[in-house]
1. If distance in nm of label points 7 Å out along Cα→Cβ at positions 40 and 176 computes to 3.2, which of I, II, III did it come from?
2. One of I, II, III was used to calculate helix-only ellipticity at 222 nm (-39500 (n - 2.57) for each DSSP H run of 4 or more, over all residues; to 500), giving -11500; which?
3. Comparing I, II, III, where is Rg/Rh (Cα atoms, Kirkwood Rh) highest?
Structure I
Amino acid sequence: MIDDLSTGSLANLSDSRNLGGALKFHHLDVSAIEFGELVGLRQPEVIFHLALLPPQSSDTQDVLRSVPMLLSVLEAARMHGVGKVVVCIPAGLLYGEVAARYLPVKEGRKADAIGVPHVMAQTLVDLLGVYRETHGIEFTVLATTNIYGLRQRGQDGVVAAFASAIIRNEDPEIYGNGKETRDFVYIDDAVDALVRSINKGGGLVINIGTGIQTTIEELWKQIGAGTTLKAKKVSRRPHDISRIAVSPTRAKIQLGWSHWTSLADGLSVYKEIFAKKKNS
């Protein structure tokens, strides 16, 4: 595992690192020269690149960094005979603003609202295609929706933001009018999709989502149930889209994947933590 820890925490790997040394961690930026050397040393069959574009990408400079990062991964794969690269790209960046009549959106639909993040997301897909055709490096792009789960930071998504507010006993903020929709996927389901993509889905963009739209207001009602907190509505951020949900049909056909965790079941994990904190 390679991470520069710019957004993550080494403590999150404490359990995995105790598995008899099975997990090796390297504190490194994938753009560094040492990354290619490490790939040559380890000789992996597949590289999972999960740090291309964060779901909340809005800063142009942050988004532009994604190209040299992917190039570094692809060049290392080319030089050292790696067979496949699997990447995750947020569906909201890949598809942009999608009219309600096209939801849940299918793979291949072009963004209706073009901005730098959307252009860069498509550029990354094109770059993977070039290396596949030119150098024979297989790829799969997982177009992920709102992945949630424990250990996220408060700024890592709306579920984490709401959970963080509840733990702090503070009224959360909703960006927009609360009618905005998202497609929520539990982390365990997302990891299952990654594992399935090792030997399947070559050369494809594959949506990883439930196909179900949930409004931000409804999300708050579910996760905030039992609290006296009230969500405050503030102005929508410039990069926020109005709605998103993706069709999981290709994932079912190509990966044999579908989500098995309902939103209610996924949020129940948070509620257990809230209850423990309340009783502590």
Structure II
Amino acid sequence: MKQLSNAQKQHYLEQGYCKIPGLVSIEWLTELNQVTAQFVEESRDVSQSNRRFDLEADHSASAPRLRRLNSPVDLHETYWRFASEGPFADIAEDLLGAHVKFHHSKLNFKWGGGGEAVKWHQDIQFWPHTNYDVLTLGVYLTDVSADMAPMGIIPGSHHGPLFDLYDEYEQWTGHIRRADLETLETDQADYVQGPAGTITVHNCRAVHGSPPNMSPSPRPLLLCAYSAGDAMPITSLTAGGKYSEVMVRGERQKWARFDGRPVPMPPDWGGSYQSIFQYQQEKRDNG
């Protein structure tokens, strides 16, 4: 089912991202928020980050502070139904073509009162594919205003270079080096905000990030990544996911399509991958 206007598709192609209001029903939002609240309650019994929960340092049973719910589609049927049957898959088909694969999901909370910043980065360096028809769709589960640290995306940055996410000592940091940031117009970033149900979509090469959330309210953003059917993952980062590489539209493709532009490779995490928050936090703590 076609979801996007020609203008919205053109904006994505030219600018590398798009804001899409009005496609997520009240029923979907209610169900997603109810399930999410259950996981927040469950996190009260957890004192340190694990495979399910990525916690802020001051998380406690009396005052939960989640950074991320990892791979929510693996944890509750509602998230998978939304990812495969809701508007996300239709939008992905509009932008990627008839054959679309699901890649992975996460739910970033950006807790109020200082929820952590996400430094400027591009996604594809974390999970490289054979081509760049890979994108991430997000939906705000609550109303998001400018003071709640909405996601910022630098328009047109997907047409530019891919940046090194290692530091000068070849340690993975998960963010763009300061010297490289000086070549980018970060002051032109579009901080995508809107009412609950607002959808964001950005290309895997688009430079994006967000500041700390200094408002009193959390900013939950459910994110799902999809790829064209002929964009094949180069690493096995999401291989253990219950729905990783599942076709949500069309048919499985036998031939991989290769883009002529190179892609930087991430470290060999060997099953010990941490979230972007942990890598960026470690770099800050270690200077």
Structure III
Amino acid sequence: MNLSTPLDRVAGWSALDAIARPIRKAIQSVLPTGLADVLHGRPLGHALHPTLVELPVGAWTSAALLDLVPGQRRAADLLIAVGCAGALPAVVTGWADWSALRPEQQRVGLIHAAGNVTAVGLYAASLVARLRGNRRRGKLLAAVAYGAAGTAAFVGGHLAYRQAAGVNHAAAVDALAPSEWTSVALLTDLPEGRPVAAQAGQLAVVLYRDGSQVHALADRCAHLAGPLHEGTVSDGAVTCPWHGSRFDLATGALRQGPATAAQPALDARIRDGRIEVRRG
């Protein structure tokens, strides 16, 4: 047992889905695709949320230190205000990312969000107390708020590093894809216009036949490892059946999130009636 064990149990609490479901639907209903892609971090090539979190955490940490230094009241108060303002875009990106997670991740994500909302509320109350001249109360509220923020950060770390939320699930493809031409299917087994799963050594791939040309991508979506061979194809792109990320079949380029990384593409050819692939 370790500190993450309770959160592993939270991930199995299906009762939280009754809370998560309407929140997820509300978020997805108000976020147009283009804005959602920006909030997910598509222009960066990785999640935007961790970058924005630096501002409030840095400001609140600095304020906690200045609360211990005589004569730094105004600076500490200003930093708390900056942290509260900076938390707003971090919250927005966090909820956007959360809305495209798997149910077990969303359950833990609710705990993460609750901790952050608590922290922001307590910091706001601390700022009000300070402005009213009750510095002792303000410092106490800030100390509790910092603890709440730290707890929320721990839960966020659990989401990222134990549940793999927000990471590139196709990052290991270079290590798994065969470097030499490898036969994966008979051409006659690959119907035209439909994605088909195949195995290239240790790597699951999705094949797509377009006339005399065959495309091959890593099968597991970079977003959350959804099976691309179960997705739909249109305009030269395959759409993940889980959360709707779209990838160019020829290059693997990302056309639409919530994924933030491209899908690895493999070289493919037809040789003696068989389809062969190798690392691109």
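FYI, it's all coordinate maths here, none of it is from the lab. Since this is a predicted model, take the numbers as computed values, not measurements. Cβ atoms are built from the backbone, for glycine too; each structure is taken alone.
1. Numbers: I: 4.7; II: 3.2; III: 2.0.
This value belongs to structure II.
2. Numbers: I: -11500; II: -6500; III: -15500.
Only one of I, II, III returns -11500 for helix-only ellipticity at 222 nm (-39500 (n - 2.57) for each DSSP H run of 4 or more, over all residues; to 500), namely I.
3. Details: I: 0.97; II: 0.93; III: 1.12.
Sorting by Rg/Rh (Cα atoms, Kirkwood Rh) in descending order puts III first.
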